[in-house]
Structure 1
Amino acid sequence: MTKLLSRLLDAQQPQFSQALTQLEAASGNGCQDIRLSESVIAGCRAKISALGLDPEDTTGEELYLALQQRLIDDDAMLIKRLRQISAYNVNAAGNLSEGMVEAIRQSSHSNKVFVLKASIAKQLLMTNAPKKTMRLLGYRSLGSLLKHEPLSLVVLTARTIEPLNWQHRYDAQLKQLIPAQFEERAISIASPHNDKWSEVCSQLLASSKKTVIVNKELGAIVIIPLPNRPNPGITTVTLALAADGLNGIQAASSYLRLSQVAGDFGRRVDLVATDDPLLTKTEYFNAPLSWETVQRFIHHTKEQVDVSLGEHLGVEELLGWQPVESLIHWIAPEMKFWKDGGHLAAIDNGQTIPFNILDNALSLVNRRSYKEHYLHHFRRSLWQEFIARYIRPELLRTAISNELVPELAGEASLD
């Protein structure tokens, strides 16, 4: 079973087996690799059967082509669903991007996140004017720009297109921030459609190569407007990237909430702005533990484990993360097939065929052949699932308390 996981993760042997042995000894959770492998095998068989194929007599290429066709069909249903949401909640035109914004908003409307105050974000821009952004939007005055354009769009644009020296100054500003400059508010989601922003969105797409731009410290997401008749898969890719962005913001928010008493709070803000924060002071991992893996563990065990940390952070503030495919299924129930499949993949003749919706959608959009398809998001999901199964609540509580809230080390409870 360990061999199956190492092949799926493309891990090196014997290093993977040695690390697993150490992990089991330190955590006290034995045989989790066997349980996970059995779960992956059973999950793959169920998915293959759901496609109308025989798990015993289906080649890897046949499976890949069936998944691609399923994605084409489901993407068409998703487009229809988003147009309905837009027509019902926004306007009769049924704009696709507006429907996506509204659907994501509805899915996360009750989740408040700990993010930079708008007034502080404006101050950062006032002392570090995004001149390229100003020119692109046709403003000579920064004050006029900030008065007439949405702040979140301005910041996300600047973070994407401004030159490196501007980015370095902005990063330096983040390192000086303090907890009092943050607040609780809803995530900002937008997809600008007017003529002024049309060229900006084109440049954002060209610069980032992504249809979704995320800013975690500001808690903002911009969806590049989709064409009226998008190519197959692009709508699913965009929604999946937006869902992944929501998770990134949720994870960053809970990490920064817990870091408020840390002496290097500003450094942590700069960290989460560009990367997945890590827990480095763990007692039983050879490598740092990603905060998103912690969030995955909490998501799976919230009914069985008390995940509160004294009075400083309760269960509500730690929740919010959810698998990408779960959010997509919530928005479009017709796409149930992909639910719980983010960490699943089959192997045939040395080829790994993922059931991850984002990998399959990206392969479709980029017209990847059977031997060139994407695996990155599946492997990230499987690795997080693997590590999460070895987490012991009491050791995780100690790691979080020691690294993020040392003052609460004696009070915190995760077990």
Structure 2
Amino acid sequence: MTKPDSSKALGIGIAGIAVTALGLLVSKPHVIATAWLVGIGFWTAIAIGMLMMILIHHIFDAGWSTVLRRQYEHGIAAFPWLLLLFLPLVAASYLGSHDLIWPWMNPDHQIVGGHQVKDDILYVKKHAFLNLPLFTIVTFVFFGLWIWISARLRKASFTQDGDGDVRWTRMSGKTAGFGIPIVALTLTGAAIYWFKSLEYHWFSTMYGVWFFANCMRGALSCGVLIMLWLYNRGDFKGILKTDHLWAIGQLMLTFTVFWAYVSFSQYFLIWNANVPEETFWYNIREFGDWWYVSLFLVFGNFLLPFLLLLSYRFKVTHRTIRRIAYLVLFVIFVDLCYNILPALQDKDGNPQPFLSINLLWAVTSVIGVGGVAIAAYLRSFPTTKLIPIRDPRIAECLNHNE
């Protein structure tokens, strides 16, 4: 097993961060900060999805996903770095830039309609939840819990490679028992605090589930890319079987349908109720070129991957499933832009165009954060065995059949 070099990924990440920072010379700080939130949100979603996949693996005592689980255990090593990269957004809020991204952080911020946040009845009602100290505390709590649960899972799995003690499997199962509800609640809270509160007037009870769907789809797509990368390196020759790709492709199809169900239900309920406090969120996303982004999400985020993943042949053909995985990751990025960037509005309340320089900073942010996250995976990769060699389910996984 050749030790992968993490320095190249880290270099790309630093370059992406530097280019994003240089954007401050040509764009306003709140534009760069909002784009940075897209990058953080994208890679945090993938890391959360990997963590959930590990927890689900253990709670069901699954066999087929054992070798893939080990790669996810390396992937969740990115959580401490994601926290570090999130800190500039928190720090900026305490340095006088209270309306850098989240307008409710500054009670004197002028909102559409000519009045200030502090005079807004919805802000008054939500103030106990939407305030900077609580935002800071829960952000650290979210990352702290993800890091703690990840550390427990990694310790149990990596230590078992040495002593083969089944108690580490039982420890992982117990961690999954309390970890799943904790991660479910924290990812919901993160989605509401970080993304949904950008437009705090809006109401939706399905927002956390939407974010969960993207977390899982992102993790599954990255799992495909990692497995095929290891196969092409020669590490997974004789390990990766057609049935492994078929199984993960089935899950990709499942969460594609799940995303469509959640997104349609949210849109339909808001459209049917026709309450202005809710419909405005979609109205601004039907303005200008955002209308075409909306249509793209219908076809690119659901219909196209759905039709492709129905095919058994496409799911097990390396070249095809790799392209599907790239497609899914791309549309997740667009989906996050769709949820975050329209918060950048002019004085009349119209969102800035999707195809603008704002999109460039979102791309460089994803590259910057992604380089650091991938470097964390590559640094963890050589610290233990390629696969969990003493896991009780490893033989079943290596002989997995449909």
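None of the figures in this text is laboratory data; all of them are computed from the coordinates on show. What you see is a predicted model, and the numbers here were worked out from it, not measured in a lab. Cβ atoms are built from the backbone, for glycine too; each structure is taken alone.
One of 1, 2 was used to compute distance in nm of label points 7 Å out along Cα→Cβ at positions 90 and 338, and the result was 3.1. Which label is that? Please list the in-between numbers first.
Working: 1: 1.9; 2: 3.1.
Corresponding structure: 2.
Going by distance in nm of label points 7 Å out along Cα→Cβ at positions 66 and 274, which of structures 1, 2 comes out largest?
Details: 1: 4.5; 2: 5.8.
Once distance in nm of label points 7 Å out along Cα→Cβ at positions 66 and 274 is worked out for each structure, 2 has the highest.
Of structures 1, 2, which gives 19.2 when mean projected area of the Cα convex hull in nm² is computed from the coordinates? Don't skip to the end; give the middle numbers.
Working: 1: 20.6; 2: 19.2.
That value comes from structure 2.
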>> One of 1, 2 was used to compute relative contact order in percent (Cα under 8 Å, 6 or more apart), and the result was 37. Which label is that?
In response: 2
>> Quick check: -17500 is what I get for helix-only ellipticity at 222 nm (-39500 (n - 2.57) for each DSSP H run of 4 or more, over all residues; to 500), calculated from one of 1, 2. Which structure matches?
In response: 1
